[in-house]
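Pasting the structures here.
Taken together, the values in this text are just the output of simple stated rules run on the coordinates, not laboratory data. From a predicted model like this one, the values you see are computed outputs, not experimental measurements. Cβ atoms are built from the backbone, for glycine too; each structure is taken alone.
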Structure P
Amino acid sequence: MLSEVREFDLNIERVLEHWTVAHALREVIANALDEQALTGTAEPTIVKDAAGAWHIKDAGRGLHYKHLTQNENKEKLAHANRVIGKFGVGLKDAFATFDRHHIEVDIRSPHGDIAIAKAPKHGFTDVPTLHALIRPPSAPAMVGTEVILRGVNDAAMLEAKDFFLRYSGDALLEETSSGAILHHSGKGRQARIYVHGLHVATEPNFLFSYNITALSAPLRRALNRERSNVGRGAYSERVQAILKTCSSTAVADALVNDLKNLDRGGAHDELTWQDVALHACQILNANERVIFVTSENLMSSAALIARAQNDGYRIVVVPHALSSKLPLLKDTRGDPVRNLEEYRREWNESFEFKIVTAEQLTPAEHRVYALTEPIMELAGKKHMRVKAVIISETMRLDPYTDNEAIGVWEEQVGRIVIKRDQLRSVASYAGTLLHELTHAVTGADDVTEEFEQGLTAALGRLAAAALKV
């Protein structure tokens, strides 16, 4: 019988007086979204009819008055990674808020129609509490639950919908096993923290917004009855976990580009987590041709940086504290993270001489090259370790100047290689050849005492020979 009414005591007088109508609407919408997630049914609808009433309807199994008791929902607890609510208190709090703001509530489901009204508490007529008025279903064949609200203005509904990721307009950048990284939309909009799609905190200085789907114990404890204003301490570890498992260039690029502001104190807060910044460098290194440099490198290694740019590399400036750790890392593909030293090493390892034969030399170059033996004799003795002196168009990078070397002593094969442009004059060719002969004699590197002594001795012998004394 449609006229039969039963009163279900919600045991509520006045609670959460700081809640607005939008907070109450949030709970109704959350219930509809949870039902969709649990049943795999159609997207809930939120529409306003011609008379101005708002209808929030899902296509799930239908609300039953038993759902109005405060109790852990075992089904929602079993699927905690998909739903927002767990304890059944949100809807009751919403009813109390609607009542306080004089919002009329009607609920329809195949299990019954429910309205909200104040009534004396059973056995205590002097204590009025909020009751659900349960009637037989007016539409027993309907599917799902429909909540009809009269007296809700459009601004409150807009604010309520904005609590939810799916209605916020925030764009997905990357999904990880711990949650999603989002681009927060709207001019001047601050970054947000969502938990299973529900807004729980705002971060004014975060680069991204985040939707956390794998909750930690501290975060579960922090999700209080209001599910809002959760402190950073509860979710920072989860945000870091999301960032440290991301792999997209879009996210890494944004993080690394923000690094240049770190030394000046203008970077977003995610970059204060060094592990996150290092992971961003690893992703970028794996996905792009980049070289990480410091601001000091820009001045001290300009020639090498220019060469790298000509080779198609993008130069990324990072703070020194971060740069010092990059040589210890591999990127997400297992390759070394590329700084200037790594670039020089890779360049030299991939290098091949472009040998110039005697027949390819110009007549002027050939006249200079023909002086090779006489110059070696002037150095004072035959250099038995030097089996050949050859000419190349290209050379490896000099570790001291970052330019191509003009001469190289290759001890393993016993040859000296000289860059072709040194044949432009006898002086330049002879000087380079004598320099490399000294390496062959001493077996020492540049800027060592042994090499300096060997070069001094060679110059002395050359002067004595020239002066014939």
Structure Q
Amino acid sequence: MKELIGLIAAAGKGMRLHPDTEYLPKTLLKIDGIPILQRNIELMRDSLGIKQIFILVGYKKEMIVDTFGDGKKLGVAISYIIVDNIDQGLAGGIYLAKEHIHDNFCLILGDEVYYHSNHSELLELLEKDFSAVCAIKEVKSPFVIKKNYSVEIANGQIVALVEKPEIIKNNYLGCGTYLLKPDFFDFIKITAPSLKTKRVELVDVINLVAKKEGRVYPFMLKGEYVNVNNIDGYNLANYTLRSFEFSKKSVSLIIPAYNEELSLPYVIDDFKDKVAEIVVVNNNSQDRTKEIAEAKGARVLTGSFRGYGDALKFGMDNAKGDIFILVEADGSFFARDMVKLLEYLKDADMVLGTRTTKQMIEQAANMPFLLRWGNVIVAKLLELLWLVKEPRLTDVGCTYRGIWKSSYLEIRDSLKGVGPEFSPEMIVEAIHYNKRVIEIPITYSGRLGGESKFSKNLLANSRTALRMLKLIFWKRIKYLI
């Protein structure tokens, strides 16, 4: 039996994923830190033993080629088929592979995500006399089928397929994995364009094969499947994979500290049984901060840092976990809220704590009026300047937040702030890199010792606000040019 050839369709614009796809092909969007296209290359390699893969590229094709090259790094041989007219539709792009593929091949649509699937069982169908094989998944919601395609099955064969059906007759969802023969290309040429789209649709081609040739078989797909054809699908794919893998992820707690011997031991004790490691970034403290942190089991990184932001960045650069939780050393935040941050990190790239939501009287007293409303105003300004993006913000200065290491590494080189402006800068860069940012309320307490040089009085508050505003406006102008 000849080796199976792989074909991945990755030429589309992904308009329904805008603005995430404004500067990036949708197949390069990352699901749990790995590009969708890479996941499908690895799926073909590991589950189907495919060594030669052709990728249809069109929109921002150079980015895909630069990312994967000839495929050697992934243990496969990749060749690219350029789709100059991406508006001709999926079937038109697939037809371009005719001159390259002369044996049975597996087609996977590049914007679909599979997790713990049974793709390896597809190989058993190669011995069967088939005209085509379509992956089918049983689902509960007919709404999902309306977004993809439906199939009718009789006597073990698919007898009809309908693209985005109005009427749902069963619970079979058509998915984007297919086994096809070389003569499939000839059927593309004789299939009539869709009355709706005015293009030849892939589903219509397979439907014609079923009518004329028969022997179109269903492959019952197991595991998790998400079609990433809009923002909801993208978020769902990330949530699905992160949820399944979450128990395997390690958490690093990062605490910047300068002369915090009074409060730091309480903070470490509060968190130490809930994280894999605690990293204290000690800015050459003159008290016993270093000795106390080490005695409590924290890993202490001592150095001369230019400010709060510089220390946090150094801490994340040296942390070992999959998830970073940032917190103050002054005892103003509590470990009990970390559960919420972690839960929302299944659904986001960065989760921010907010201290400015409607609070109990005693908690509100812990945050001065000027500081509270100053944060709200700056947050709303940032939100307004990036209006097309998702986050709804009320607090840009809250240290307590969580971020995936993979997301941090993407934005790291764009983080230039060394002081309190680092907090809103993280938000700005996460937005710029199309990361999902969610804000949730957390408990805010008074400091256990000392005072903050950033918010101890009106002058300090004003200086901090000016540093934040200067950075926000500079970043907005930079990204508009």
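So here's what we get for this one:
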{"read-out": "Among P, Q, which structure scores highest (criterion: FRET efficiency 1/(1 + (r/R0)^6) of positions 113 and 289 (r between Cβ atoms, R0 = 35 Å, to 0.05))", "value": "Q"}
{"read-out": "Among P, Q, structure where Kirkwood radius over Cα pairs in Å as derived comes to 28.7", "value": "P"}
{"read-out": "With relative contact order in percent (Cα under 8 Å, 6 or more apart) derived as 12, matching label from P, Q", "value": "Q"}
